[in-house]
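Below you'll find the structures, each written out as structure tokens.
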Structure 1
Amino acid sequence: MAILGPVVAVGAVVWRGPHRLLLVRRRKPPRLGEWSIPGGRAEPGETLAEALVREMEEETGLTVEVAGLIDVVDLIERDVEGALTAHYVLIDFSARWLRGEACAGSDAADCAWFAPADALARVNWEETRRIIRESARQLWQFQL
């Protein structure tokens, strides 16, 4: 598989108040089957904020408000021989739930609200746990 270049994607730690955040179980690679924050690819011609709002609606059925940039993360995957199989530049934001009921959409096998500590326990990738902790610190001023 030829990799043409990094794919720009957005993700969000979506909060419903300081005590609940949303996770999705990934239906597609990368990190197939794992719990993560929702997100997806930015499309040509849309801003990152527009991409984030669209992806949240498509993947979770929720309307959200972007609350701020958390960080930018590289997700680079290689096969057993070391050949590059995927490179995503993940631009992660904090977001606040505005309306809607969480339901698994296009790229999600499942989605649910969790207490922050429970969410951290379900997430496998350390970078996602770091992003959740940083979002809690920035948005709610507490340490996880």
Structure 2
Amino acid sequence: MKRISEAEYQAMAELRYRIRLFLRESDAAARSAGLEPQQYLMLLAIRGLPDGNSAKIRSLADSLLLIKHHSAVELVDRLERRGLVRRSRGREDRRQVLVSLLPRGHRVLDRVVKQRIGEVRAGGNQLIRAIDALLPKQPHR
């Protein structure tokens, strides 16, 4: 590998800063909507699944990274008590526990995501520039 340039170090520092800023602001947006950051991430994981994918506890735990199955269950318990999600059993496999958003969960998630999308659109170019500085340049044709 070639020597790391000063520009690459600067781009890495900027990228790290932008990602951390985005995550910190996401946590703040979640809290302002009355959610803990992990609750927001769980709601987003449920809503963000591709069509045809079921929101099973195991897949939700995996999508949140670094969260154990029992922690995902506890998180779903808290969201269910707040009326944001509902649990149901799988049709083919009754052992499966599926989680879906209730209307209240959709509303609170929509509020946070609209704010976050607006902020990404307003400041996303700085993140793109940091990533672009690290990507190999393609020759012009």
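Laboratory data are not the source of any read-out in this text; all were calculated from the coordinates shown. Since this is a predicted model, take the numbers as computed values, not measurements. Cβ atoms are built from the backbone, for glycine too; each structure is taken alone.
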Exercise for the section: Out of 1, 2, choose the structure whose coordinates give log10 I(q)/I(0) by the Debye sum over Cα atoms at q = 0.09, 0.15 Å⁻¹ equal to -0.25, -0.69 when calculated. Expected result: 1
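When FRET efficiency 1/(1 + (r/R0)^6) of positions 14 and 78 (r between Cβ atoms, R0 = 30 Å, to 0.05) is calculated, the result is 0.25; to which of the structures 1, 2 does this value belong?
This value belongs to structure 2.
Compute distance in nm of label points 7 Å out along Cα→Cβ at positions 38 and 62 for each of 1, 2 and report the one that scores greatest. Kindly include the intermediate steps, with their values, before the conclusion.
On the way: 1: 0.6; 2: 2.0.
The maximum falls on structure 2.
The value 2.9 for distance in nm of label points 7 Å out along Cα→Cβ at positions 6 and 102 was derived from one model only; which of 1, 2 is it? Walk me through the numbers on the way to the answer.
Numbers: 1: 2.9; 2: 5.9.
The correct label is 1.
For the read-out helix-only ellipticity at 222 nm (-39500 (n - 2.57) for each DSSP H run of 4 or more, over all residues; to 500), a value of -21500 was computed from one structure; give its label from 1, 2. Display every interim value, and only then the final one.
Details: 1: -7500; 2: -21500.
This value belongs to structure 2.
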Problem - Among 1, 2, structure where Cα Rg over 2.2 N^0.38 Å, for residues 70-117 alone as derived comes to 1.62 - result: 1
